[in-house]
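Structures incoming, each one as structure tokens.
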Structure P
Amino acid sequence: MDAINTLVLLMFIAILLVGGAQKLGIAYPIALVVGGAFLGFIPTLKIIDFDPNTLLVIVLPPILFYASYSISSKEFIRYYREIFSLAIGLVIATTCIVAFLFKWLFPEISWGLAFAFGALISPPDATAATAILKHFHTTSRLKAILEGESLINDASSLVIYKFAVLAIIDGSFSLKFAILQGFYVVAAGIIVGLILGYILNKISSLLNPVLAVVHSFVIPYMTYCFANALGISGVLAVVSCGLLGARILSTQFSPITRVLGWASWDIVIIFLNCFIFILIGLEFRDIIHLMSFQQIWLYSGYGAIMTFAIIAMRVIWIYGRRLLWHYRIRKDSELVRQSKIYLLHAIISSWAGMRGIVSLTAALALPLSLPDGNPLVGRDIVIFLTFEILFLTLVIPGLTLPLLIKWLKIRTQQPINEMSEARKKLAEIAVHEINKLHDLKHLDDSGRKLLCTYFSSRHQITELFSISEEHEIEQARHHVLKKQREYLLEMWIQNEVTDELMSRLERELDMEEVHLARGEIS
């Protein structure tokens, strides 16, 4: 089987795994990493050759761009202390701990690769954790902190990773130069990202909806490549570009652009996750076939030790910070009560350190050889350990996190109550504007009555849908639409409507049926 056929077959299997995960109610990265592990035991699959540098450019920009669009900017600002403590402080601490542990276990491997490994394995990915949290009524605070941490820690870890890879290639490292250069690439990356974010998103807002969505896929690549060409952080440029673009999206783009954009980006991100897990699975298969049975067991033990160290470091960091804060506010009864809730969040957050696609991509992007032509010693070990740590942090915390949340019995009515109140105000605004148009003679009595009925009905249906998709009225609505669709199909078969008319009416029914849904895969 050649490389193309192998890729197509494995993409098909990966999509089935994602679908199976959705049916079982588990986070899809868990299914993908398990599937990737099984690839290691299929000897006939063809290895797919790829350029590590190209892989980094293809995968990272859209992943980071999508993540920066998905985060709540107001909550990001509100909880910036918690986010930056985890995304910078914990990342640096974890990188150092893992690097020293790696060097102790593999003394023959360079410090540069040790720190590259520490950097690439240090950032958790919020994808699996937030997918699990969707099934529970946890507060938006916890979700915002995990997503904010995931976004910023990707950027901070990849900056460290970049310097470590440069040290591997150059064979030397200067801490003073790295610090000064680090400040420059970070600051310049953020500034360039904001400038490009404003210009490129402004251009998108002038395009029709389909072209605007197509252009949105170009934006992260243009930003990343332009920043890299200037010698600054392309990662931070993409992140800052996306954060600014998210604000512009809400105010200067049409509704149809946002609907098309979110649907298209959700699909692309799933595709990229499947692609990376396939590549790491094939690399994992190739690596274990070159190892002896004793080496596999030994390195598996090392991976388990490192996984324990990573999880322990996260627990100590989060609990230490929470206990320090609790000590400082111990005399304020209201803050003490609030601190108990935050302690429950800390328990969940400390167990939500699952690694993800950024770690895999960075591991695969390590150079195959040094400038002198010699292979990079230890690259295979890093990929093996990365996959094992990813497997362990996804499967163990990922499958037990729902049980932990249920055991903690966290209760919150905030999401439903606040959303219902906001919808009520929007419905009142609709009635007010309709009456204003009627008073100005822009609407006659029949038009006013029709629009009031329309917005009132939509408000009631939306409220019912938000409470439960299984509500009898919502089920009846779907039943009616289904019968309309069947009747339309029958008319088409009997040649009572043309193909063009069939297509237009079917699209109207589709839009009516899915007007409240967004096709997210958890």
Structure Q
Amino acid sequence: MRKIFLLFLLLFSFCAGACEGNAVFYVPAVAGAEGGFIQATMSVQEGNSTFFEIPPYIGFTTQNSFITAVNIAKKLAGKECSFIISFPERKVENVDGPSGGVIFTVYAYSLLTNMTPRGDAIITGSIDEKGAVGSVGGVYEKASISKRIGIRYFVAPRPSISEYMLMNEIEDENFKIIYIKDVEEAVSFMFYNITPEEIKLKRSEKIPEENNEWKVAGFDGIAEEMIWKVERELDGAEIPQEVYNYVQESIALQKELLRKGYQYSAANDAFTVLVDIRTVKDSGSKTLEEKALEVEECLNATVLSGKKEDNWEWIVGAEVRKKWAENGVKAVRAARPKLKEEEYALMNKLEYAQGWCEIAQQLNKEGKGKFLNESIYKERAKEMINKVEKEIVVYDAAEHLENAKELYDEGKYLASEYEAIFAKSINDARVGKKSEIRTGYATVWGRLYGSQAKFSGGAEVANLANYLEESFEEAGENAVWVENEAEGGGAYCGSAAVIFTILFTAAAAGKKHY
């Protein structure tokens, strides 16, 4: 395998000034729990189209990633051509995921400009239409296999705290990790030997100038407590100075977001930072079993209130997060980790579950008025599940669809519809469908996700804001209220978890959502 990379410079043919040429390169990938590489062949010809050769099956996420990469490369090179990509290894049955975005851009640029990228580096990372590089899954596994075969540089998206700590363990004088924030930095490094700024952990988000008008009463307290937890965990933590500075920078960002009314964004960012800090701390002091028991204790102690006229939206969201937490623990207990990095990833999963449970206790508001008769939503939830099941093509979305089915079987029909909508939001975004942010939102979840969409600009969260706004508006208009809980036909006991969603991910790509 090492010889393959040493031959990168020879695997190109060009025709200067024309749309002719091809390149053979290797895309880092993860199969199961191990890192590896998939051979790709890219060629250009006259025209302005994009083609995919099959087999193997190329998923919609990879297709969209390649199309985005080609469009960015054309802009950078100032040239139009048609592109064809194939994955000729017949042992590969399915190619999917967004992590080839940056490497596709680099090799498309090379064919358009007749330039050869350096042969001592391998790249991973997703891209958006603006050229920003996003996180992907399996970064540690991809870096590990790259190091083992003798690659000198591993180019990757800027990491989370826990990813940074883990990646530090494999970096040495012969293997360097180059962190990039956009595709321009990747091109500069791969073609012009310009190394990006040596700031590995840095906040680069821009806070919108205008204040957010879609605030939700009672949510400031949730965000404030989450930020306080980050500050408390940071106090006395034994972490590198760079990580400490990053967390302090994050706290400042969170407080400014909250000041400007971006409640969900502030709380969600604090949540992800908190999970990372706890992962670093607990990985060195607790076993997976000890942490799993801790999460289960929290879940057992959290009993949800009944859905009433003034709290039903909150309780629906809590039921969804409870399902995430429960299934997170189940996944860890079913795992059989063999490597240190596998245990680290499982601890991270448990920290997410723990966080969801803790916040659920804040979301578990006592309601006033009559109880919601949830049984009237049974058929509607089933229709949504069936609809999404026919559309779904993305693995991350499939996980939410399975949650929706479980919630349906438990009689939690609104939570079931919520998770099915979550699956649809992810799936639609990955196949290129993005909703425009509305001019206003009225429901709890529409307001929270709508404001997050204004901050992040992500397609998934914009879809989620609009789809849930429609769902909860209709549910509220058709609601039937009864005097006692037994008449409601729903299940109200259980544990709750957190409202923070899109950026957990994501990290997504390798975690739960991005």
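A value of 14.5 was derived for mean projected area of the Cα convex hull in nm², for residues 80-255 alone; which structure in P, Q was it taken from? Working through the options, I get structure Q.
In this comparison of P, Q, the computed figure 56 for percent of Cα pairs over 30 Å apart is attributed to P. Computed over structures P, Q, relative contact order in percent (Cα under 8 Å, 6 or more apart) reaches its largest value in P.
Please state which of the structures P, Q yields 4, 21, 22, 16, 12, 11, 7, 4, 1, 0 when P(r) over Cα pairs in 5 Å bins from 0, in percent, for residues 112-167 alone is computed from it. Label of the originating structure: P.
One of P, Q was used to compute helix-only ellipticity at 222 nm (-39500 (n - 2.57) for each DSSP H run of 4 or more, over all residues; to 500), and the answer was -27000. Which one was it? Value -27000 for helix-only ellipticity at 222 nm (-39500 (n - 2.57) for each DSSP H run of 4 or more, over all residues; to 500) corresponds to P out of P, Q.
Coordinate-derived values only; no laboratory data. This one's a predicted model, so the numbers in the text were calculated from it and none came from an experiment.
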